[in-house]
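Presented below are the structures under discussion, each in the form of structure tokens.
Every number in this text was worked out from the coordinates using simple rules, so none of it is lab data. Since the structure is predicted, the reported quantities are computational estimates derived from the model, not experimental observations. Cβ atoms are built from the backbone, for glycine too; each structure is taken alone.
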Structure 1
């Protein structure tokens with residue numbers, strides 16, 4: 001064992017607090033870079049008469065201050081373009097220029113998406129997180145104990161806040177994929193936490209007299225190799241997707257990468273140490289109540 005995880009827990013709390021303050025500070029100062037799924041915008045589908053590179057489409061749109069538009073291939077010589085809200089006249093000018101410069105194109109559809117969808121998406125996402133959190137606490141309390149459920153949910157909230165904070169700090173455009181990324185990491189993070197709690201439970205059964213700090217530290221180190229190997233494999237795949245997967249999925253994969261790294265950290269260094277502190281505090285309160293006046 002290179003270091004004692006439990007004895008170093010104040011350092012882990014300080015690191016987490018610093019990252020959370022950085023993210024929350026960014027949220028308060030510059031907010032989130034919301035995409036058209038939340039703010040509204042235009043969706044235009046173009047079919048070109050000849051093969052066209054995505055970058056050529058982006059360069060042409062940049063001439064009309066639409067450089068932040070998302071351009072995604074949707075078929076042979078066909079592209080789906082998401083822009084900010086623009087008038088019909090601005091739309092006609094921009095896409096006429098695209099057609100002229102890139103050898104001709106046919107507009108298959110041009111739709112305006114309202115921000116109402118974004119409000120519904122946000123409400124559904126928060127509801128999904130709330131329901132998932134309650135069910136996780138119930139399951140962990142049934143399989144392990146209530147305080148471990150509390151520690152697990154606290155770790156998940158930590159991961160979600162870090163993801164949201166980093167999205168704000170890096171000004172990653174937030175689209176509907178953000179909800180999928182958050183829910184994916186919630187499931188990923190809780191899996192690592194459950195593995196550690198399961199090992200803690202097994203070690204408690206084998207030796208209840210062992211010092212709790214030593215027992216939890218031993219349990220964490222017993223699962224450390226598996227956690228690092230598994231998560232390192234995922235990180236390598238995500239890095240490959242960032243560099244080779246294309247512009248369309250880069251934001252989604254970048255958020256997953258942040259979530260995987262954060263989830264690995266919280267599973268190992270936050271959930272177990274937080275449970276240790278919660279359990280110790282409960283013991284102290286029980287002793288205080290039982291002690292004579």
Structure 2
């Protein structure tokens with residue numbers, strides 16, 4: 001028997017190590033049978049190193065926003081138990097995963113694409129999967145489509161798969177009623193929405209209630225939503241540079257009519273726009289990565 005298979009931790013010790021109450025641990029074991037602790041002569045549970053690794057992994061997924069049933073399902077679907085148990089062999093596979101997923105999407109292989117996404121969620125945090133894996137693919141798909149290297153069919157298929165997975169995760173997070181409401185929408189003429197969806201997921205994870213409108217929304221409809229919801233934040237994305245003039249015109253109007261509204265701007269066209277525009281709208285630019293988003297939200301929420 002290896003050290004991994006020896007029962008040496010009681011339930012109280014395991015509870016302290018992973019931050020889950022003993023009663024909750026018993027309920028997980030009883031309902032999902034994902035581990036089977038050994039018993040000592042007194043009938044008390046004894047957990048092995050392997051059990052602790054698995055429970056830590058499940059607790060981490062729950063802390064990220066998954067339900068325990070979703071976390072167990074990911075564990076059961078994963079073929080990478082050794083990565084969970086032997087942390088000394090864990091390596092960052094995001095580049096490899098991204099490339100394999102990219103090829104599956106370009107080959108219209110939906111089954112393989114979902115298997116790879118499940119694999120990613122089984123071994124990495126939600127933030128890492130969405131930003132480092134799905135986000136990197138989003139950028140590449142957009143670049144390939146705009147340069148004519150892939151067809152519109154490829155772009156639509158990949159977008160559909162990624163949008164559905166990100167959307168499912170986004171709507172699973174509860175919101176904090178104390179925090180202000182947020183509206184997220186693509187700018188005028190924009191239909192590239194995955195970048196906005198990823199940012200919205202980040203905001204939802206912070207506990208904000210987000211009304212996600214996506215693309216192809218008329219300006220007058222945005223006004224209706226703002227009048228009804230009365231949000232503190234309006235986030236707008238712009239990918240195509242030719243759509244910047246219409247976006248700025250809309251932003252100027254909204255800010256003149258709604259001084260209390262905090263507007264945040266993001267997307268490729270925003271991040272690469274001319275210096276003269278950047279100076280005027282600098283206070284609204286949320287940035288291109290999670291650290292920038294954190295700083296912007298902190299500054300505007302204080």
Structure 3
């Protein structure tokens with residue numbers, strides 16, 4: 001067998017730094033996440049560029065990727081996912097059992113499939129029983145013993161927050177790109193059912209701003225919310241990271257008020273959470289931190 005001496009290998013640590021820069025939007029932020037200084041991160045990117053003999057960023061245009069950089073990003077993400085799944089599968093302790101997980105409805109598409117898919121590949125011995133609902137119902141059912149672990153959304157700055165390991169996420173108005181809003185007409189709203197934090201935030205903000213509104217569509221389905229927005233029935237609000245492609249999103253547009261931010265985190269009892277549940281929690285934390 002002949003081995004080519006000119007074949008290059010791409011170190012995964014360089015690829016991970018590159019992907020993290022794009023996820024977080026800066027060299028300094030990536031360094032903080034990876035435990036490296038900003039100069040060290042810069043040197044890693046320089047080494048990666050020299051190794052491939054390409055430029056990854058258009059200098060003078062911030063962090064805008066070159067065409068080659070965009071191609072590398074797509075491939076690097078797939079390579080790291082495969083690397084991480086293999087390390088988890090072969091290097092992690094054998095874990096089995098079942099975990100009852102509750103997750104907010106609007107995170108089914110943007111978060112659930114990718115994160116839980118990787119977990120299922122890494123820990124095939126763990127059975128997942130996953131349900132989605134609005135956060136108020138998830139937290140209430142957790143108190144009744146329906147779940148081992150819940151990912152949920154709650155208001156920021158609560159005196160006694162229920163969630164831990166949380167991040168903050170801005171709420172943004174979402175509408176069809178072609179929809180026109182007349183200032184004199186009541187704002188047509190597409191909302192989740194009563195009890196939803198988004199619904200309450202929207203109505204309170206509009207009422208405080210003395211903006212008339214009406215509910216044109218209400219559903220507990222994320223697909224229903226998205227379909228109604230795309231059809232132009234009205235507007236809604238979602239956490240920024242859950243907005244699907246093809247819809248316009250902004251913290252405030254036209255005469256709509258700013259909705260602020262929410263906390264997204266977890267509810268669990270570390271004393272009773274099983275080893276399988278703790279493994280799943282680690283995966284969910286990592287996924288949440290990349291939003």
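Comparing mean count of other Cβ atoms within 10 Å over residues 101-108 across structures 1, 2, 3, which is largest? It would help to have the intermediate numbers written out before the result.
Numbers: 1: 15.2; 2: 18.2; 3: 22.8.
With respect to mean count of other Cβ atoms within 10 Å over residues 101-108, the highest-scoring structure among 1, 2, 3 is 3.
Among the shown structures 1, 2, 3, from which was the value -12500 of helix-only ellipticity at 222 nm (-39500 (n - 2.57) for each DSSP H run of 4 or more, over all residues; to 500) calculated? Before the final figure, lay out each step's value.
On the way: 1: -23500; 2: -17000; 3: -12500.
This figure was derived from 3.
For structures 1, 2, 3, which has the highest computed value of relative contact order in percent (Cα under 8 Å, 6 or more apart)?
1
Comparing Cα Rg over 2.2 N^0.38 Å, for residues 149-236 alone across 1, 2, 3, which structure shows the greatest value?
1
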